[in-house]
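Chemist: Okay, got some structures for you below.
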Structure 1
Amino acid sequence: MYGYNGYVYVSDNAKYFLSWIAYIGLSFIASSLIIFPLKPSSVIALVLFCMSYVPASSLFGLANLPYRFFMYVCIFWGLLLALTRLFLIKLKPGQKKNTGFKNPRIKDSLIEAIAWAFGAYILLLSFRYNRLYINLNLENVYELRSAAALANFGGFNGYLMTWAAVVFSFAAIRYYEKKMWSRFLLICYLQLLLFSINGMRTTLFFIPIAIIGYILVTPRRLSMIPLFLTCINLGALLFFVVYKSVVLTGLLIYRVYYIPAMLGFQYFDFFSKNPPDMLAQSVFRRLGSVSRYDIPIPYLIDSAYSDGKSMANTGMFGDAFANFGPFGSILYPILFTIVFKVFDIASIGLNLRSYIVIVLVVSLAFSNVSFFTALLSNGLLMAILLLSLQNRPVASQSSSAK
């Protein structure tokens, strides 16, 4: 599969050996994050480590990438894992879980209002755009995206559709947990309508993966995340061998793992030779920041390394290096740690199953888009709000680890 997707294997035993040594060393730090009761920062860091660092390390060992690239990647991830471990929030055993509004009905009403407000919006948008058409074909997503681009929904509608995917996934877990099957099915229907508008595969798979996570993932099974991801990859490869189809391998291996990793290297390579952007194309552009680059950085990278027709979005290390160069490998882990802590505070008292969908949303967002885009455009602030509104049981915090 590595060679099938266009990557060339270049034998370098020293780099291959070094990639394994670094992986084993950072894995020890990552495994230390499994502290009960679990916090979102621990789970998000572990998932991102598997999704972002492991493929980058693999490319370094298999594609003969520069030592300098791997050094900065290891600095980035070593610091991020160490800071996440250092600042894990610990509550006293007797501390209660209920926070926020004293009346739990107010929280439930607010979550319901948010969910169905977005539901009404997507229902109306779908009716006006394609008369409630539902698409279940995963191979024509680019046609759906092109049609949506031609429809020119506008920037704010783009934000709302992304936020809707987060809200629907969160609501689906709530209704599944409470066995409100009619509402659960209606939310799934709305998510299908949304996918049929924007053609984003992540939109389609948010709810199924969140449900699988809700059923299978428990605090005690968290250490099995690498094994779980490995089984998914092996299943995709088996599907490729049996059916000669690259649908699953292209989506689960190539798109989720190797594309962000290779884009991270391309960002590193480009901004090693050119000045960093210093966040000029981020949200700070609305405050007067002017970029030295005339076109958006994702198009700039795609023009430098491909045909320039696509947006080569990436997050984590690539975003850090694009904005601050080598210093980004130190600054960005601090920024990520701060955001992780905000998620920890918003989820105090919740068990892992209650926020597993948020872990999925955050991990995919941070690995695929820039830091500030993930916060504002990809619904992470909405996710923090939903976590804050979730009702907590009254039992002691220590019981959540059982």
Structure 2
Amino acid sequence: MRHLLLAPLDASFGEALHGARLAQQLVSAGDEVTFLGRAAVQPVLDGIPVRFGCIDEAMARLDHHLLVAAAGGRFDSCVLVDRAAVYKVFEHYRLAESVLRRLAPQLVALDAWNLPLTGLSWDYGPEDYVMKRAALEPLRSLLPVPFLAPADAGGSYNALPELSPPSAAQRRGYRAQLGLSDSQRLVVWAQSTWQLPEAHQNPLRQTLATAVPQLMLEYLSTLGDDVQVAHVAARACPAAQVLGSRYRCFPLMPPSQFTQLLAAADLYVTYNLTATSLAMALCLQLPTLVLHNSQPAVRAEVPLPSVSSPRVMAWRKRYFTHGPLLPFWAAPLSLHRFLQPVLQRNPLLQAVCPVEILDEEAVVAAMRGLMWDPETVDSHQAASARYVAQVRALPTAAERLYSYLR
């Protein structure tokens, strides 16, 4: 069979990674895959024998370009990678959505967000972005788990990478490469390019992109000299000076190298619940702390009854005097309201450790427990193992797709 995968949004690396894993499964089954996407996402396809077509120069007439590419009934299926990305691009360039139905006998949406459940209003903070209703066109869907909740029907599939916890010997070897002693604890923090302040024009998102890592690093600085922080990002974080020599910045790296870094770590910390790296940490049974904020969006002069830490109050005054601190699950975006429907009864929240970022006592206690308390670590690893087993019982993305093509 021959498949067309369409990934037209250059910033959608997580979604493109889902598409790349589907492509690998299809190719391994003997099928042919054409992957049309932006040049920025091509690296996720490294080592996968697909036909890649760069569409950077065709965006303004992408609908026409797609019809030419699919002429003569070349494809058995067309998979949108993902639903939201494709319809956002078509709306932005005023392209004809009707073209999508003409690309293959079966049009399938890889829907990383489950748009029919979340709805079309994205609380990016401070403004909302509302997609056109065309994005909710009834389509067969591929719903990746995590971060979506597993379900018996509706297109859910196992989106976990093929990873397992390292052996004791492997872990010692990875830690030795980093020069870590037995008494030291390694915290890994991965930051996507879209989480940097310079990736945003909105001043409030720029502030949030600066302020959240600042507070997180201050918390980490209180844990003692044995805590080392490995930051994987496009550039170093200026706020990390609070850690001195305990901070190391690593450039963005291939998944295999990142896996080794996680295998050497004692804690993974993030303020983006939707990060695909979360799945890697879960498979490795690495304790994972997810920082989020559910407090109402208010400025610093408005007291919050649950916030009494002098550090946090000073931080609010420094960054949020002229604009409110927004609730968030994926800073510096908000997405707090948008994600609520898919987080209800989602077992992912039991497999990780979500903590309110403004609760200094709870955050520091969670960091200490997840790195030093054997009972807490064992409990987390057991929860991770249960979650991974539940997800692995789901079909693969290719199996879901083939069920639609029968």
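Values in this text are rule-based calculations from the coordinates and carry no lab data. Everything numeric here is computed off the predicted structure, so don't read it as measured data. Cβ atoms are built from the backbone, for glycine too; each structure is taken alone.
Chemist: For relative contact order in percent (Cα under 8 Å, 6 or more apart), which structure out of 1, 2 has the highest calculated value? Working shown, then result.
Modeler: Details: 1: 28; 2: 16.
When relative contact order in percent (Cα under 8 Å, 6 or more apart) is calculated for 1, 2, structure 1 comes out on top.
Chemist: Among the shown structures 1, 2, from which was the value 4.6 of distance in nm of label points 7 Å out along Cα→Cβ at positions 42 and 362 calculated?
Modeler: Values: 1: 1.3; 2: 4.6.
Traced to structure 2.
Chemist: Work out which structure the value 3.6 belongs to, where distance in nm of label points 7 Å out along Cα→Cβ at positions 26 and 370 was derived from one of 1, 2.
Modeler: Structure of origin is 2.
Chemist: Given 1.00 as the derived value for FRET efficiency 1/(1 + (r/R0)^6) of positions 186 and 250 (r between Cβ atoms, R0 = 35 Å, to 0.05), which of the supplied structures 1, 2 does it correspond to? If you can, show how the numbers build up before the last one.
Modeler: Details: 1: 0.65; 2: 1.00.
Computing FRET efficiency 1/(1 + (r/R0)^6) of positions 186 and 250 (r between Cβ atoms, R0 = 35 Å, to 0.05) on every structure in 1, 2 gives 1.00 only for 2.
Chemist: Consider the structures 1, 2: one of them gives 140 for volume of the Cα convex hull per residue in Å³ as calculated from the coordinates. Say which.
Modeler: Derived from 2, not from the others.
Chemist: Now a separate question. With distance in nm of label points 7 Å out along Cα→Cβ at positions 218 and 282 coming out at 4.1, pick the structure among 1, 2 it was computed from.
Modeler: Of the structures listed, the value fits 1.
Chemist: Another question about this same structure. Please compute distance in nm of label points 7 Å out along Cα→Cβ at positions 82 and 378 for structures 1, 2 and give me the label with the greatest value. Numbers along the way, then the final one.
Modeler: Values: 1: 2.6; 2: 3.6.
Comparing 1, 2 by distance in nm of label points 7 Å out along Cα→Cβ at positions 82 and 378, the maximum is at 2.
Chemist: Another question, if that's okay. One of 1, 2 was used to calculate helix-only ellipticity at 222 nm (-39500 (n - 2.57) for each DSSP H run of 4 or more, over all residues; to 500), giving -11000; which?
Modeler: The value was obtained from structure 2.
Chemist: If we compute distance in nm of label points 7 Å out along Cα→Cβ at positions 130 and 354 for structures 1, 2, which one ends up with the highest value? Spell out each step's value before the answer.
Modeler: Details: 1: 3.6; 2: 2.6.
Result for distance in nm of label points 7 Å out along Cα→Cβ at positions 130 and 354 over 1, 2: largest is 1.
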